[in-house]
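Once you scroll down, you'll see the structures, which are given as C-alpha cells.
What follows draws every value from the coordinates through simple rules; no lab data is involved. Values in this document were obtained by computation on a predicted structure and should not be read as measured data. Cβ atoms are built from the backbone, for glycine too; each structure is taken alone.
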Structure I
Amino acid sequence: MNRALLKSENNHHNTPLNFMEYVYSFWPRGVDLDPCSNSSSIVKAKTKWDGTFGQCGLSIQWVGRVFCNPPYKNEIPKWVKKCVESSYLCECEIILLVPSRTDTRWFNMALEACDSLCLVKGRLKFGEATNAAPFPSAVFYWGDKAEAFGEAFRGLGPIVEVV
C-alpha cells in the first residue's frame with residue numbers, strides 16, 4: 001500500500017510521466033494551461049498556476065487545452081464544477097484526471113457533463129511513489145474531439161462515450 005497517498009497532508013498527486021504520454025499524443029501541440037500545478041509537477045504547460053502568491057486556477061478563466069489533475073483530498077468537487085462550467089462558458093478543451101469514485105456526486109456531475117471518459121485499467125503510480133495508488137483512476141474529457149480522445153486514450157483503458 002502507498003501510505004503517502006493516504007496521508008491527509010498529501011494533497012497533491014503528481015501526474016505520472018507515462019500518463020502524460022497519452023495527453024501529449026492527444027494534444028501534440030501541448031497543454032496550454034495546468035491550473036493545478038505545483039513545484040514538482042512534470043506537466044509541460046504554457047501556463048501553470050501553482051497556488052503560490054495566492055494564485056488559484058479556480059479563479060481564472062480557462063482557455064485552450066487545459067489539463068487538470070487537482071488536489072484530491074476534499075477539493076475535487078470544486079475542480080469538477082470548474083471543469084463543467086468552463087466547458088460551457090470558455091473556449092477550451094479539458095482533460096481531468098481524478099480517482100474513479102463512481103459513488104460520489106462530483107463523479108456523476110462530471111459524467112453527466114463530459115463528452116468522453118476513460119476508465120483507467122489497473123492503478124496509476126503517481127509522482128515518485130514506489131507503489132501504485134490505492135484507488136482506480138478516471139480521465140474525463142470535455143471538448144469537440146471525443147473520438148480522437150478515445151483513440152489516444154484507448155491503450156490506457158476502456159473509453160465510455162457519453163450520450
Structure II
Amino acid sequence: MNGLFSQRAKIAFLASAALNMLVILVGHYLLPSRTALHFNAHGLADRWGSRVEFIAINLLMVIVTYYAIEYGAKLVLKFPKKLISLPNKDFWLSPEQRPMTEQKLTDSLRCFGVLNFLFQTILLGLVIAAHHMKPVQLNTPGMIVCTVGFFIATGIWCVWMYRSFKCK
C-alpha cells in the first residue's frame with residue numbers, strides 16, 4: 001500500500017474515532033441520569049445504570065479499540081512465525097519484508113477500525129434515540145440492519161485484506 005493510502009487510512013481512522021467520541025459527548029447531554037445499558041431482543045431495556053456508567057463504558061471501548069487497531073500489527077509481528085496466519089507468510093514475514101508487512105497490516109487494521117467506529121457510532125445514536133421513546137425502546141429493525149451491514153462489511157474487508165497479501 002502506498003504512502004497516500006496509509007495517510008488517508010490514518011486520517012479516516014482518527015476522524016471516525018473522533019466522531020464516535022463526539023457522539024458519546026452528545027449522549028452525555030441527551031441521555032437521562034438513569035440510562036438503559038442493555039436491551040433485549042424486543043428492544044426493551046433490561047439493564048439500567050447511570051449516564052456516567054454508560055459514558056465510561058463507551059469511552060473505554062473507544063480507547064481499547066483505538067489501541068488494539070493502532071498497535072495490533074506491531075503486536076502480531078512479535079509472535080513466532082508459526083502462530084501468524086498470513087497468505088504467503090514466508091515472503092511477508094521475511095526480514096526484508098517485515099516493515100512493509102507491518103505497514104500493510106496497520107493500514108488494513110485502520111480501515112477495519114473505521115468500520116468498527118462507524119458501527120459503534122450508529123449504535124450510540126440508536127441508544128440515544130431509544131431514550132426519547134416512551135417507554136425506552138431500541139429500534140430493533142435499525143439495530144438488525146446496522147449489525148448485518150457491519151457483518152457484510154467485515155466479510156468484504158477480510159477478503160480485501162487477504163487479497164492484499166498476495167506475493168508481488
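Which structure, out of I, II, was helix-only ellipticity at 222 nm (-39500 (n - 2.57) for each DSSP H run of 4 or more, over all residues; to 500) calculated from, if the result is -24500? Going label by label, the one that fits is II.
When mean projected area of the Cα convex hull in nm², for residues 66-105 alone is calculated for each of structures I, II, structure I gives the greatest result. When relative contact order in percent (Cα under 8 Å, 6 or more apart) is computed for each of I, II, which one produces 23? It traces back to I. Of the structures labelled I, II, one was used to calculate Kirkwood radius over Cα pairs in Å, giving 17.8. Name it. Computed on structure II.
Looking at mean count of other Cβ atoms within 10 Å over residues 90-97 for structures I, II, the greatest value goes to I.
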